[in-house]
Structure 1
Amino acid sequence: MAETFDQYRTRVLAYLGSRDPLRVQRRTPTQIERLLKSVPRATLLRRPAEDKWSIIEIIAHLADAELAMTWRLRSMVATPGVPLAWWDEAIWARRLEYQKVPWRDSLARFRSLRVANLSLLTSLPSTLWDASFGVHETRGRQSVREFVTLEAAHDLNHMRQIRGLLRTDRSNPRR
């Protein structure tokens, strides 16, 4: 059975714990780069199962998730209460052929968008983090603060996946 959004949120927020969401987000692109700089392409392309993403697909997803966050943050601050569309990340991965995108290109896009988002967030008064919100198509009302916190937890979730895929690959040299 697929995980519900509430189950997902509970799980990934546990990864974040009491850590500062902005600090987590600031560190993610550099951590990815350090982890992957000498990893063979075959490892980056290997899917753990047919319906699971490879490392290269995870990095492309992070870039597109940051693109979505870029639009959402600015929309919520400019127009509190704005409707926020849901996007099917699996369709994006397939139709945008994440498996073919060089990971360094995806990481550069992710880093660039993340820097822009962090710059915006640090320039906003904290009162706007709670007062600015959108109404997500499937999740309901979410403030900028909630999105920022969940995005940091999302980073940690995918970092866990990447590390797990690297460990699996190292422990199974015949692959």
Structure 2
Amino acid sequence: MESSNPTESVRPLLRVRQVRKFSGEPVDPAALDAIVDAARWSGSSTNSQPWRFVIIRDRDTLQAIHEAGLPSTRAFATAQAAIAIVMPEQEGRGVVLAYDEGRAAERILVAASLLGLGAGIAWIGKDGRPVVGSRLGLPEGRFVRTIVAIGHPSSAGRRPKTPRGEARLPREETVVEERWPES
């Protein structure tokens, strides 16, 4: 998409946001396939592609994830689907793997938004990981820390959480040119 106005070209990215309340409408399997394909094309350190993805539609599994990771997983009470990002346990590569995982999670969020769906990124703490691993049948040496709830936003899920104009700090407070300003 080429535009003479760069701000308009990136506007779809500016509209992406977390959604944590969903309607009961099912998610099209083709949309989930497109979202997971966008995620698997994410960049990774040395093109290692450490992640694997599990598409989840089973209501009992979504409910178990909801219960295993509260409060982070509150969106799974109403989500109609999810994509779990399965990572390897690799000593000494924690930061690099977390970075790669974050890139994939953001791609899932953006892809869902581009398809008119809502998505919310959740973290599974160490205490909840065994439950999630068991529900997903993960092999030894693999775990889920990041999982993305997906669905059609409910009317409550569409509502902004902050008043218009207050969702982000002003540009003057967050962007500088060339060098940090002197105090």
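Values quoted throughout were computed directly from the atomic coordinates according to the rules given, and no laboratory measurement underlies them. All figures in this text were calculated on a predicted structure; none of them were measured in a lab. Cβ atoms are built from the backbone, for glycine too; each structure is taken alone.
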- Query: Once mean count of other Cβ atoms within 10 Å over residues 56-63 is calculated for every structure in 1, 2, which label goes with the largest value?
  - Reply: 1
- Task: Work out relative contact order in percent (Cα under 8 Å, 6 or more apart) for each of structures 1, 2, then name the structure with the largest result.
- Result: 1
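Compute mean count of other Cβ atoms within 10 Å over residues 104-111 for each of 1, 2 and report the one that scores greatest. Mind showing how you got there, number by number?
Working: 1: 17.4; 2: 21.9.
Comparing 1, 2, the top value of mean count of other Cβ atoms within 10 Å over residues 104-111 belongs to 2.
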- Top of 1, 2 by mean count of other Cβ atoms within 10 Å over residues 16-23, largest first: 2
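Figure out for me which of the structures 1, 2 the number 1.00 belongs to, where FRET efficiency 1/(1 + (r/R0)^6) of positions 32 and 136 (r between Cβ atoms, R0 = 30 Å, to 0.05) was derived from the coordinates.
The read-out comes from structure 2.
Ranked on Rg/Rh (Cα atoms, Kirkwood Rh), which label among 1, 2 comes first with the largest value?
Working: 1: 0.97; 2: 1.00.
Comparing 1, 2 by Rg/Rh (Cα atoms, Kirkwood Rh), the maximum is at 2.
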- Query: Comparing structures 1, 2 by distance in nm of label points 7 Å out along Cα→Cβ at positions 80 and 112, which one has the largest value?
  - Reply: 1
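Looking at structures 1, 2, which one was helix-only ellipticity at 222 nm (-39500 (n - 2.57) for each DSSP H run of 4 or more, over all residues; to 500) calculated from, given that it came out as -22000?
Label of the originating structure: 1.
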